[in-house]
Every structure is written in structure tokens, then in C-alpha cells.
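Some structures to go through are shown next.
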Structure I
Amino acid sequence: MLHFSQLHPGFKLNGRAYTYQSLIEFAVVLAERENYEKAIGLFLLEWLSKDSTVLVHTSGSTGAPKPIVLKKEHMVNSAMATASFFELKQGDTALLCLPANYIAGKMMLVRALVLGLNLDYVDPSSTPLEKTTCNYNFCAMIPLQVHASLSKLNQVKKLIIGGAAVSSDLKSKLLNIGTRVYETYGMTETITHIAVQEINAPMSSFKALPNITLSVDTRNCLVIYAPKISTQFITTNDVVTLVSETEFKWLGRYDTIINSGGIKLNPEQIEAKLSDFIQDPFFVSSLPDPILENKLILVIEGSKPKEELHSKLKNASVFSTYEVPKEIYFLPEFVRTDTGKINRYKTVALLKL
């Protein structure tokens, strides 16, 4: 295994090979720019330094962004696990279209540096494949980017989707394409994905990457043992059904469960049902209620008549009485994090009640 300060001899960035010194010089140039390339340059300088750790920040979708210190050794191990699972090898092409400010973008760079990939980078916009006509062996996107790139996904052989849950609507659109598409499970603390689920194949649960063992705590929340990427057990707030010590089905977030009149409602499970009825971005949340304590609400990005939708949901057999939102709100635009995730708390705060 390469030391983190070394470069794999096969590594290329936008088609150009680098020595250790020439990559530092190029990184300095990037770091002085005032666009998305700045974060790429800053991370390369941090990675190529003699420090054994990297400072990263969480995205802030489930709370305030927080700094986390990761060992470079663990990041290399994560890259190797990804290479093993997806059969990536020296000379394979990859596309970086996520911001390098956060762990997903940083790890695309690490994989290229460690594995000897030929990595291209483009502006991390919502339509990344519009900027290139090249074909790629491997790419990572968020759901928003995938939605906008459906007609061009044939440029990618293997695509991983992370950052947010993949909706039922998007999954259905990905079923019959040639690209092999995987939904990922992970977080900053796990150095991106530790498990994946292939969307356009008969694979109904998340499978752990090599050297990872799974269990659950008393809340049925996932506990991750990954000694090659973390020195501690990682206890999550994700409620799961554990299939085996290397496989699970994700049910939702423990900290988003809504207690409405004594009935516990799982927002993610309700959203999965709602996705068959709503095409626009949406989520369910709750607001205080004098009778129920918390009432279930539906928040949709856009503007449409809510009476028709509310009637349709009430008459749909897939919902229990408690799962039908008591109120429907429309907002012209959701608050999102830098990585494209919906910030539910800040978005709900925009509601003018």
C-alpha cells in the first residue's frame, strides 16, 4: 500500500500525469482560485502534506456542521475497500462532480491518488455530465444530479448515489438503463459509504463493504464495526432491520420519528409511499398541535392546489389514517446544504403559519 504522501504512478488528473512536486505546484494554483477548484487545491495540499490526519466537516443536514478529524490511513483503507467492491483498477476513468469541501468529493480524489485512476473534475453543478462527453468507469453523484443526468448516464459504467435517500420515482427511472447504479449508505464518520445497494438489480438490502461488521443497539439502530476506518464502534441513529452481520434494510432515522397522539410515525417510510403521488421535491415533518402534541405535515417545493392532493392521499389505500398529513405546505424553494441535501429544520422554519 502506498503511503499517503506518495502518488500512484498511474494517477492522472484531467488527463495529465503528475510527479509529487508538480502536483503540489498545481494544487497551489488551484487553491488560489475563487471557484470550486479552490477546494480541490486545498485538499490536495492537505493530503500531500506530512500530517497523518485530515480535518473534514459534516454536511449539516441533520444538525449544525461539525468538524471531524480523520486518519489518512483510514481514508486509504476506505479507498481500497471501494476498489475491491467495485473492481476498480489502475487506469480506470472516474469523474469528480461533487464539491471537494466535503468527504464525498475528497474521497473521489483519494481513490484516484491511491488506486491510480484517471480522474476528471468538473463544476459540481446539478448537471455535471453536460460539461463532458467522456465515458467513465466510476462516478459519484447526489440524487439531484442523477435526476438531471438521466439522458446522459450511459457515459458512466458504475454510478454510486449518496448524500440523501434515493426516491422511489428515481429508482424506477434507473431500472432499465445500462449503467450499474448503487445507492450508498454512509456518513462523514465512516469516510463515505460502508454499504451499498444495487438499484437496477434484484438486491433488496444494503451489503457491507469488506472488513465491516454490523449489529444493532437496543433501539434497533445500526452499529458499525469497521476497524480499518475507525478506532471505535460507530453507533448511528438509523433504524434498520438486520439481515445478517453484513447486510441490513434501512427503515429511517430514529431522531426523526414523530409521536403524534401516541402513534409513532416514521417519516422516511411515509415519504416512500408519498413518492408515488408527488413528483416535486418534498418531505414530511411535524408541527406542534394542542390535541396530538405533534401533527404530521407535508412540505412540497413548488406551488400546486393542495385540496386535490389531500383528497387523493386520504383515499389511497397504502396510507393508514395516521400517515395522511394533516396539513400540506408549499414553498417556492427549500433550504439545502452545500452538498444538495434538504435542510428540513431550516426549511420548516420558513413556513409562515
Structure II
Amino acid sequence: MLRRMPVRYSASALTAFATDLLARAGLDADKAADVAMVLVEGDLLGHTTHGLALLAPYLVEIEKGGMAKSGEPRVVADFPAGVTWDGQRLPGPWLVLRALDLAVARAARNGSCTVAIRRSHHIACLAAYLRPVTEQGMMVILTCSDPSVCSVAPFGGRREVFTPNPLAAAWPTDGAPVMIDVSMSITTNALTKRLQAEGGRFPGNWALDAAGHPTDDPAALFTKPPGTLLPIGGVDHGHKGYALALLVETITGALAGHGRADPKEGWGATVFVQVMNPACFGGQEEFRRQTSHVAAACRATSVRAGFDRVRLPGEAGLRRRAGQLAHGVDLHPGILPSLQPWAAKLGVPPPANM
């Protein structure tokens, strides 16, 4: 098989293209810019199913009214260290960035701040939000669920109850930050759809078919009745992923007061954002001393066969980001073709490759 030569685009050109498409579709200018920035950041970090691959589906949502074009979140509760918003179906990336701004400002005064958001639209790649918080010396936890969708079975079951329920966190060290972004299922809905469309298979038995048999076929999730994704740990240790999925459901839907017990409203998210300021706990210097010591110990440990070194979570993504900022973004080949009809419809010239 011939290896595909990458076609690269500047990150700024991709961001401008996405911003123009979203703005011409009707999003407020600030919302269009924030959504575009987060989507491109996802691609920069290598999360190709949760970057610009989401732009065409977002444009569909705007056109049919599933994503609100303008407005502000409604404040449900507001305490110094705990805030709840009704996102009113506004763009998820814009809401999360606003929530992080608020949480960082209040954590600077109070030590920590948590923002729960009900009725947000989809929030894209969670890793895309993390780095700027760590650059301010703070630690962040971000997670979400979608109460209108279910594709993951609880351990021991064979019918879907949860979404993949991603959980992200990041914190500073004396070097690069540690950045975690993992789903509570073995894989995501987006990757499952991509593999099914391309005729691919999972690398292992990551799903159950409708009869409850483990399978590596992503098409099992598109039968009637559908199969399900397995939680982290799979058929052997999936009770761990199941437990974590329940945790995510609780700190998103239960804390926000809106979730799977309510009528479905369409593709969206219930979101949990928490920022912690080490200066208000053991101190910034002591925090970095501890995180840096553990990071160095992980890197220094002996490696087993098949590994050249031990990496920290987020290390590969940050290295990829730096390379793609310098040399251009290597988009997944299906992304721009999916956007060409929208570019023609909205009168936005597609970006030129580098």
C-alpha cells in the first residue's frame, strides 16, 4: 500500500476558514472564533476525530437549530467556589472557555472553583482546553457526558446506558505540563463511526454485538438493535471503566441538575469544570516540586521490551502541536472534502495548502 503524503495547512488559515464558515452560518463573531480555535487546537494535538472533523456536523446543527447562534448562559446557582449554568444549547467550546475564565479568576481568590454546565452543545476535544490553564500555574479537571446519547454498556450488561464520558485533567511541572484526556470507554463514538465508514476494524475486541459477544467490528454498533462499546478494561476489567463512567455521570448530570433522567434535547453535553490553585493549598513551589519529582521518576524508570522510553500523558500531543504549528497541520484526508459543500454554500474559499 502506498503511504499517503501529508497535505499541510497553516493553523491560522484553518482557524480563519472555520471562523468564517461558522460566522456565515449565523454564530456570533466571538462564538465563531472560539469554536474554530478549539477545533483547530484538537487537530494540532492529534485528536483528528475531535478537531475540524466536527465542523461539518456543527454546521448541520446550526442550520437545523440544534445549536443556539447567540445568547448567554443562564445562571442557575452562583457561590464563590461553585457555579451552575444552563448553557441554553449554546456552542460548547465557547461555554467551556467562558467557564474556565471564571473558574481561574475565582480559584485565584478562593483556592478552587467548580462550574457545572447543563444543556451545553457538544464541547469538542477536551485536551484542547488544558494547556492555557497550566500556563497560569493552576490544575484543571474537565469532564462531560451527553444525556441524549448512549453507546456504552455498563460492565456485565449488553445494552447501552452511557456515552464514552471523557475525563481530562492537567497540571504544571517544572517542564511541560502533564495533560490527560481519556474516555471511560475503550474508544470513542467518533472513531467508531470513522472506522465503520472506512471499512476498518478495532485493534481488539472493543465492543459487544447486539447479542453481547465481544467483537472488533465497529459495524456492530450500527445494527438494529445496536451493539455497544465496552468500558475501559473490556471484558476482563471493565468494572473499572464502568465505575469511572458512573463518577462522570454524577459530577456532570447530577451536579448540574440535568441529565439522563430528563427528556432528550439532542446532541449536546453536560459539563464539569474545576480549577485548583496550588498557591492556596501547599504552595506553588511545593506543588511543582512534587509534580516534577514524579514526572522525572517516570521518565527515568527502566523500560520494557518494545518501548524506547517512558512518556508522560500529553507529551506526544504537545510535541505534535509544536511540529504542526511550525510545519503545517496534517488534516485527516476526509475533513476538507466534508467541508467543501459548506464552503460553496456559504461562500467561503477553502484554505490553500502550504
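Results, tabulated for the structure shown:
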read-out: When distance in nm of label points 7 Å out along Cα→Cβ at positions 207 and 223 is computed for each of I, II, the largest belongs to; value: I
read-out: At a computed 0.99 (Cα Rg over 2.2 N^0.38 Å), which of I, II; value: II
read-out: Given 19.4 for mean count of other Cβ atoms within 10 Å over residues 239-246, calculated: source structure among I, II; value: II
read-out: Label whose coordinates, when helix-only ellipticity at 222 nm (-39500 (n - 2.57) for each DSSP H run of 4 or more, over all residues; to 500) is calculated, return -7000 (choices I, II); value: I
read-out: At a computed 23 (relative contact order in percent (Cα under 8 Å, 6 or more apart)), which of I, II; value: II
read-out: Comparison of I, II - label where distance in nm of label points 7 Å out along Cα→Cβ at positions 175 and 295 is highest; value: I
read-out: Comparison of I, II - label where mean count of other Cβ atoms within 10 Å over residues 191-198 is highest; value: I
read-out: Comparison of I, II - label where mean count of other Cβ atoms within 10 Å over residues 47-54 is highest; value: II
read-out: FRET efficiency 1/(1 + (r/R0)^6) of positions 87 and 263 (r between Cβ atoms, R0 = 41 Å, to 0.05) - highest-scoring structure of I, II; value: II
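Taken together, the values in this text are just the output of simple stated rules run on the coordinates, not laboratory data. Note that the coordinates shown come from a computational prediction; the quantities given were computed from them, not determined experimentally. Cβ atoms are built from the backbone, for glycine too; each structure is taken alone.
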